[in-house]
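What follows draws every value from the coordinates through simple rules; no lab data is involved. Fair warning: this is a prediction, and the values are worked out from it, not measured in the lab. Cβ atoms are built from the backbone, for glycine too; each structure is taken alone.
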Structure I
Amino acid sequence: MSTTVEVDLRLDYEPVYPRSRDLGIGCIGAGFIMRDIQLVAYANAGYRVVAIASRTAAHARAAAQLRGVPRAYDDWHELLADPEVRVLDIAYPPDQQLPIVREACRHRDHIRGILAQKPLAMNYPEAREIVRLCREAGIALGVNSNMRYDQSIRALRGLIAAGELGEPVVATIDMRAIPHWQSFLRDYDRLTILNMSIHHLDAFRFLFGDPDRVFASARPDPRTQFGHRDGIAMYILEYPDGFRAAAWDDVWAGPGAGAVPDIYIRWRVEGTRGWAQGTIGWPRYPVPTPSTLEFTSQRHPGVLLVPRWDRVWFPDAFEGTMAQLLRAVEDGTEPEISGEDHLRTMALVDACYRSLEQRRSVALAEIEGAP
């Protein structure tokens, strides 16, 4: 015999969209993330993309033709000068974003907002300089922290805020996935923590606020054929009230050919009044796979709640990352995922690398207090 239980619970997993979707967006970058994810999301949301440029003019023209962008420029400097570009979307490697932002700030007469990729820069000091430039130019700076707009992570934040789980006790993320490392990463001395773990570090901050300290450990990934120090990474975030958040970012995930694949990202949060767990659908891209969530709470005794939705992280979450910037420009407010907020994620990344180097836990204050 089955029993139906009615629960008055509204999970707010969608972004807040701008009132107007007419602001002209200019895109710098025509790689996979821009061509196949962001531009698709923007078209689905009805945003107005007016121009695109890239390091390779032919790539910009191809993306413009594929996605119906009116103008493709041979050089991103030309795009910055376009007066119809009111919001700039930068999808370039982190070591190249600072010079673009510096030049964009010289066009503050018409550029009112910038959405930059995460990581915002290679390290905390460079990220701080980007934030300073935009602040002094009066340009709203948002960072594409797109895991904050994954539907399960956003819904989880609502559960925590509503007190469904009580006080958080421990949280974990377990990733077994094989990323496609972009070619430019070969020249960096930072790999997984800066370019993959940053999603999870930022999600922990989004859900639970800033930790006091972090301890990180890593080893090289046998599959990755270029030099690196942080392939497979794990880290523990320590909060002053005793709460702990930890992740294992395993980019090895088994020996590959001939072995049974077991690819996933799972998360779990345990609190004083309940627990929640779920999966992230991203590893199955391009097959549209919604992320999942299930939870139980003392407020609903004996009930396991299993909400579901049709939306997915790639590309749907990217509607939200641009929506929050468009709203900030509309209202003259700070973006939800602002450059100022992202500085603390960058401080956490730098603290992880210092922890690797010195084999100790590192306080965020050590990074933020450095000149």
Structure II
Amino acid sequence: MTSTIILVLFYVFSPLLLLYLVHNYTFLKKIGAIVLAYALGLVIGITGLMPENSMEIQNLLTTITIPLAIPLMLFSSNVKSWLKLAGKTSISMIIAIFSVISTVIGGYLLFGGNDPENMSKVGGLLIGVYTGGTPNLAALKLMLNVDNEVYLMTNAYDMLIGAAYFFFIIIAGQKVFGIILPKYKSVVSAGDQKMVDVSSKEPFWGLLNKKNTKPLLIAFVISALIFGLAGATTLIVPKNSQMVVVVLIITTLGILASLIPSINKLSNTFDLGMYLILIFSIVVASMVDLSKMMEISSEIFYYVGFVIFGSLLMHVLLSAIFKIDTDTVLITSTALICSPPFVPAVAGALNNREIVVSGLTVGIVGYAVGNYLGFLIANLLIHI
């Protein structure tokens, strides 16, 4: 009993240590809390210090953290702003999503032949993470019942190849793609600059501010109620479809809740959702059997690389036809491939602050649709 309590406390509070380190050490901040969470989990798993009943605790935490995180991350969404996306940005977003879906399907045909079941699930994961982000990746792991080793390997390759993509975008993307794409023309208005704000100079750090305790507690209770309502459907839904139905209902209710001003204005709900993602990341990494992970085909690596750079190339070529400017293409691609937190960094590298709002908005739309698209495409691939 004592060991169980200690394990739960470790999982729940160890992200605080990671956030402290990221907050105080620049080089760790560059690595990021998510990567550190996976590293910590792997170290804990390798040591073999887990108590005998650890699997039960791990399964419980992976089951509840993501359903609680999804609404929290959607509460701050501005659905109305999704409808206000400038024409070029909207077209770029549609092209980007189309490019991701196309390359996921193409990559499955190229690399999925030897293990169609797992590779179709990987395809669903890639749809989720490259239209949304890590929360969608984690949610789809549950929805598609992805093996821990396959999930972690996919995530590891995503981080590795995604880093190469990101550095290419900020170092050479504007110059390279500026050869065939038009330059950006300023059209932003002062009012639109305030439509969306999910970034901050100190991600997660607002969670420790006492003034945010009450709004975060309210948000958590609302998220738990949404989880409870969605969970009630398990009484009438077949067992093999329960997790899918629950996550999709949670996503939908989270979007609807964001339309309520009093919920939408609650502070730091996105960060609280990401804190739960950190817990999930540590738990999943600590469950991995490295001996099994080493047996996974390198085809997953090729699949991830094909989707990241293939979708970027397709996005750029199609955008050239529609005459979408370089900066809009790069910020849209970044928002989907890397997720919203990377948008300000790319905008700074492009020396264009005006595209921050549109980039963040595209990323939030991606968070909202990622679960739906990922599940749909994964089930399509297995029947190809």
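Summary table
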item	result
Relative contact order in percent (Cα under 8 Å, 6 or more apart) - structure with the largest value, from I, II	II
Of the structures I, II, the one that -8500 was derived from, the read-out being helix-only ellipticity at 222 nm (-39500 (n - 2.57) for each DSSP H run of 4 or more, over all residues; to 500)	I
Percent of Cα pairs over 19 Å apart, for residues 223-278 alone - structure with the largest value, from I, II	I
Given 26.9 for mean count of other Cβ atoms within 10 Å over residues 135-142, calculated: source structure among I, II	II
